[in-house]
Structure I
Amino acid sequence: MNMAFYDRVSAELADIDAQGLTKPERVIASRQGPVISVNGRDVLNFCANNYLGLAGDERVVQAGIKAQEKWGAGTASVRFICGTLEIHKELERAIADYLGFEDAILFAAAFDANGGIFEPLFGAEDAIVSDSLNHASIIDGVRLSKAQRYRFANSDMADLEAKLKEARAAGARNIIIATDGAFSMDGYIGKIDQIRALADQYEALIMVDDCHATGFLGPKGKGSFAHCGVEVDFVTGTFGKALGGAMGGFICARKNVVELLKQRARPYLFSNALAPAVCGSSLEAIRIASGEEGDKLRTQLFANAARFRSAMAEAGFDLLPGEHPIIPVMLGDAKLAQDMAARLLELGVYVIGFSFPVVPRGQARIRTQMSAAHTFEQIDAAVAAFTQAGKELGVI
């Protein structure tokens, strides 16, 4: 047995812990919601991507159960081998119609959607221009493509234009601009309208990852591009956040693009089909999100975000600016972020400290996330706990 390897793994874990970068695994003994059970007691949950509060919604749960009762646990293989269930087609049609696209393709995870979009569509003659703060899945997806790669500073339109000029000068056949619709670590909303203008000027395509936008940002929750009032060529997204909170990803695009992806996208061809229970829950979540109830939930979500942001700023915390329900509380030091999260859990608030490599060194934080399911009383209680912990640890 090669013990040197295992000794090296142990040493690396010890080094991670010494730097205060260990990410603890906390076990939840309840459904996802504004209040969850951790370590035998109920605590306020302020770190889930449960934007519309649908992850534990009984209608969403029962829709998933009903789908599993009809279709079973799954297809036991990939779709082109064991077949596509009717519910897969129903979900593809539902998400495409909801977001205003011709067609959609499902993936086992949103990571797979971003991992599968570039390689089949763009070759060595093409160029991908990617935002520097894009999600890791976009970065990995770009790496799989043989296309030329360019990176522009986060939401910096002058730098984006410079990279577009460079790609055009290099003779790129097709150029695609890839960006998060909302950047998950900072809560910044992408400047999709300005990207659209540059894309039109330089005849580029646009791909937007709307995992942190679909369901709640823009009219009817259609996403960041709708929020900015423009159209894009490709949208990738997830059913694991606002639209039910389970898992699974998708790409929405023109029909011929989806047809090619179903022939060539490796994560689609070599991963099991999305579980029927996930499809059923996601369909119900889309039904809720796209209707009048969805409008009410979105109104409540952004009211909650505004209340929390205002109170935390008044208490003296350093917050990143924005309007998104992701509200990062900046602390700087990784160990301080872990200590703050641990103290808040003692005070009855469940949050997580974010540090390198999830965020850059020196930018450790607690990324709080608002939900439409939170009440004002819960938000005020969370602010009070943050204030107490912040004073104890010398943050404010």
Structure II
Amino acid sequence: MAAAAVVEEEEVIIVGAGQSGLAAAACLSLRGVRSLVLERDDCVGSLWRKRSYDRVRLHLAKHFCALPHAPHPDAAPTYLPRDDFARYLDAYAARFAVRTRLRREVRRASYDVAAARWEVEAVDLAAGGKVELYAARFLVVASGENDEKVVPEVPGIEGFPGKVLHACEYKSPEGMKGKSVLVVGGGNSGMEIAYDLAGAGAVTSIVVRGEVHVVTKEIWNVAMALYPYLPLWVIDKLVLLMCAVVFGDTAKHGLRRPAIGPFTMKCTTPAYPVVDVGTYAKIKSGEIRVLPAAVKSVHGNLVEFNDGKQYPFDAIVFATGYRSTVRRWLKSDDGLIGDDGMATRSYPEHWKGENGLYVAGMVRRGIYGSYEDAEFIAEDISKQLHPEAHGNGNNGKQEQLLAS
């Protein structure tokens, strides 16, 4: 009989070595709290290094995209390229001596009431699936909203003769010049990939089924700067006024705006406005064709849409998003995380559950949200472990962050 795996004791287990997990580990370390980060991939920040296309730049200015205690240098570009941000995450992990175990896939995490601790089972993917057991008083879920790609089931897609990709597999338009390419999905990834393809000479079409707000980086950064000072509806009015000046009536070109304002939408729903990188100009010029109906089926190289139209394509890129997989391994019914694997409570009450359970970066607030969550969580855990050093520090810290 094989010997049982040894249980490794930690103060805090963090699942996920993306921006949220690294930030939480760093903030804990600065407060003298030991943590261990378990990461399924073979590097930190794998979303940026392995699942992003080559031309990606951060949509927000760098001061909105820094993690705690490590601002970007003055010499850094205002909008960081993907590779620069990936290197920043590497340096961040090294600077704060973040303890990581890479190639560890968490299979189960449950709370033992009698022992008052979280028990975590992971497998070492680099060692043939060897089982490892961990125990910790606190568990931080930081595995992100972009954990597993979502690809719709399309009848006949298996017979399509060309290349079929998800956005996480798309890197560049190399080899696409002169080819007819369909991009399915009108979010930020779909719009940027369509722009990338059209700029390289591909005959590009994009499926945009729903309503969408289109903004510029500059307009959105103005909105972010105003957020601490103005109500959402006022910010929406100003954003839409600026968008009207810059874009005109986007509905004329197949991009209908929602009734809900862009900043309210960002703060209260899972949807994000599209930050335009030049796609809209190519739509207006006809270089990118907008198709308003969903894909119904595929017949050879012909794609049929729900409005009955058919067009031939040489390649299809599904920019259809991702899903969280937290509910597959987290055994907890305290209501902190919903069936979709995301935080169920609205900001700023979303990050803390029962029995030492926390979530970081699971409420769709981007890098800035990762920053705040990390500080909240680290302060709360530190206060429980070292109450003599805190007093009312947690409330003061949270009020300071919410006002920033």
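Bear in mind these aren't lab numbers, they're just calculated from the coordinates by the rules spelled out. Worth saying up front: this structure is predicted, and the values here are computed from it rather than measured. Cβ atoms are built from the backbone, for glycine too; each structure is taken alone.
If Rg and Dmax of the Cα atoms in Å, for residues 47-150 alone computes to 17.4, 53, which of I, II did it come from? Write down the numbers at each step before the final one.
Values: I: 17.2, 50; II: 17.4, 53.
Comparing all candidates, it corresponds to II.
Computing distance in nm of label points 7 Å out along Cα→Cβ at positions 7 and 263 for each of I, II, which one ends up highest? Mind showing how you got there, number by number?
Values: I: 5.5; II: 5.0.
When distance in nm of label points 7 Å out along Cα→Cβ at positions 7 and 263 is computed for each of I, II, structure I gives the biggest number.
If you work out distance in nm of label points 7 Å out along Cα→Cβ at positions 31 and 63 for I, II, which one comes out largest? Walk me through the numbers on the way to the answer.
Details: I: 1.4; II: 2.6.
Once distance in nm of label points 7 Å out along Cα→Cβ at positions 31 and 63 is tallied for I, II, the winner is II.
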Winner on mean count of other Cβ atoms within 10 Å over residues 103-110 once structures I, II are ranked, highest first: I
Source structure (of I, II) for distance in nm of label points 7 Å out along Cα→Cβ at positions 295 and 343, computed value 3.3: II
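Who wins on distance in nm of label points 7 Å out along Cα→Cβ at positions 71 and 159 among I, II, i.e. which is largest?
Values: I: 4.2; II: 6.1.
Comparing I, II, the top value of distance in nm of label points 7 Å out along Cα→Cβ at positions 71 and 159 belongs to II.
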Entry that produces -9000 once helix-only ellipticity at 222 nm (-39500 (n - 2.57) for each DSSP H run of 4 or more, over all residues; to 500) is calculated, selected from I, II: II
